[in-house]
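The next part holds the structures, each set out as structure tokens.
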Structure 1
Amino acid sequence: MELDLGDPTPNADRTLLAPASLASCELCPRRCRADRTAGATGVCGAGSTLRLARAALHLWEEPPISGETGSGTIFFSGCPLKCIYCQNHEISTGNFGIDVPEQRLAEIMLELQDQGALNINLVTATHFAHLLPDALRAARARGLHIPIVYNTSGYERTEAVRELNGIVDIWLTDFKYADASLGRELSHVPDYPEQASRALARMAAQVAARGGVVYNEDGIMQQGIIVRHLVLPGHADDSCRVLDLIWNAAGDMPISVMNQYTPNERMRTDGGAMARAVTDEEYEMVLDHADDLGFSTVFWQEGGAVSESFTPAFDTTGVLRAADGPILPRA
């Protein structure tokens, strides 16, 4: 099936994603209004310059995303959330990465396609979403033809989701919490379930309007949505309520129920339930609830999935052109 890679959201309608919006940044639901054009950084840690931590093929996403040859992942530095258990904390809260010119983003996409990537996977691009329309336009003009995956924490403004329509082909979105107090405790945001539900409903509506989920002959997703949920130790009840919210917001969409939670150093030091892995009983409880709700496509992980191997090495692989030579990353 030949997909429409056009741009149904005209530039004139992109007010949130307009570069000028960074003078009072409201890209994410925090709406911290930092003047990123004047050197200020938002809560996400981002200023006016694009910062990347890694760009490489990745084999550990869901099978319709990674396939056998890999997803072309681009890891953006910084994050609007501040999850205390984050496995990518070097880049999400430590803001590790290299500052690069904006045009480099389009070049990286083309380089990943040349390496055999099945798609371009934009990992935590929320706070740099204003760069995506021009980068995608430039990359498409130079021959980029694989789908664009927007890999997000789920903490998105519906206005941003609307303006990304026609840019994003596949939404790979988390849904972390059903209890807002859990979001405050673990991710330092007051309104996670409300914002995630609204954003997910918008994503699902856009996918439906474009014809629903589409796979190619090899079972690789070309258009659609996968909703991820990481089961946390001691919080299986909340996980079941998360599945309820997903069903209410998006209906029978493909979901990925993950048990790869790995305690980071802080969690091991703090102790309590979050210092251990998810038990088999907790994970089975959530999977059973997914079946009870009627989800027809559920990706799940076998026992032993807990491993730091799911976290790639953030060593700035692929960020620079080979001819540019080494540049020390900024922590």
Structure 2
Amino acid sequence: MRFTEFARLDMPVAMAVRKGDPTLYVAEQTGRLRAITDGEVAPEPVVDLSAEVSDGNEQGLLGVAFHPDGDFLYLDWTDADGHTHVTEWAFADGRATGRRDVLVQRQPYANHNGGQLAFGPDGRLYIALGDGGSGGDPQGNGQNTGTWLGKILRIDPRGTPYKVPEDNPFVGKPGAKPEIWAYGLRNPWRFTFDRKTGDMWIGDVGQDAWEEVDFQPRGKGGRNYGWNHREGNHPFRGGTAEGAVGPVIEYPLREGGNCSVVAGYVYRGKRIPALEGRFLYGDFCAGWVRAVAADRPGRGEDVGRVEQLSSFGEDGDGELYALSLAGPVYRLEPGTP
């Protein structure tokens, strides 16, 4: 297989598709949502937040998702003060109108903002938030279910301003935020759903020694992934992370230039049959991309390189893309590297 440049943008970091629409919608960290159709980038952005976003290393426009019905667009971004917004627009005929904030999270530090948005197979919106930043989770947010920080949230965004699903694992638990779906995360920069099984794969960026990929079977909310008592399978701050679930993949930080894990997708497309059922993931600094059988996760085998890998994307047919912060948007195709 090979990665073929498909388009070039300004710091692309996230991609989404819309039901019944062949266009690829790609978020630029600098604040614009761009539309790509048949490899051509539309001259005008779909949404332009470039005058509003903060421009720190881990800030800006970070995530994009479309409602399963295709009628609403959602963006995750940080404002000039560094706080996280999940904002909704009505969407029709390529135009975004009727902007409103669904939720806002104040950020104590500039880093670890998460930013991933995705609708799950249940039609709910899942939102990734990092632990609030600095280093080592100084506020203990990862294990504190009284805050959204260090969590993946699950909501129905079509509310005033949203609805909490009654089957969320922390609904009705004293002191816990009912929006929480999973906790004990440091910076879940990217998570994805397997379109065949509905399982979730979470890439959680490490602190001092280990990068990790966590796995969540479909519908199994409430899991604790251990941060900051644990980093990967290893003790970090000590103490007990109650019921902590270890990662299914971990690899050492800094070895070979490793710095930040990027979770991809389980391949369910048709163009590369040999890749069927394999989970792809990579590292931002080292640039490698690996594939591993989803039912036997481990290190996997190298299948290519993408310099400054920022994210993966999946189109309506299950074909995969890779985004580089340097500008290129690549399409995964059959052939030799």
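Things to note:
- Structure responsible for 2.8, with distance in nm of label points 7 Å out along Cα→Cβ at positions 51 and 171 calculated and labels 1, 2 on offer: 1
- Comparing distance in nm of label points 7 Å out along Cα→Cβ at positions 67 and 91 across structures 1, 2, the highest value is found for 1.
- Of the structures 1, 2, the one that 0 was derived from, the read-out being helix-only ellipticity at 222 nm (-39500 (n - 2.57) for each DSSP H run of 4 or more, over all residues; to 500): 2
- Which of 1, 2 yields 0.50 [FRET efficiency 1/(1 + (r/R0)^6) of positions 27 and 243 (r between Cβ atoms, R0 = 35 Å, to 0.05), calculated]: 2
Laboratory data are not the source of any read-out in this text; all were calculated from the coordinates shown. Values in this document were obtained by computation on a predicted structure and should not be read as measured data. Cβ atoms are built from the backbone, for glycine too; each structure is taken alone.
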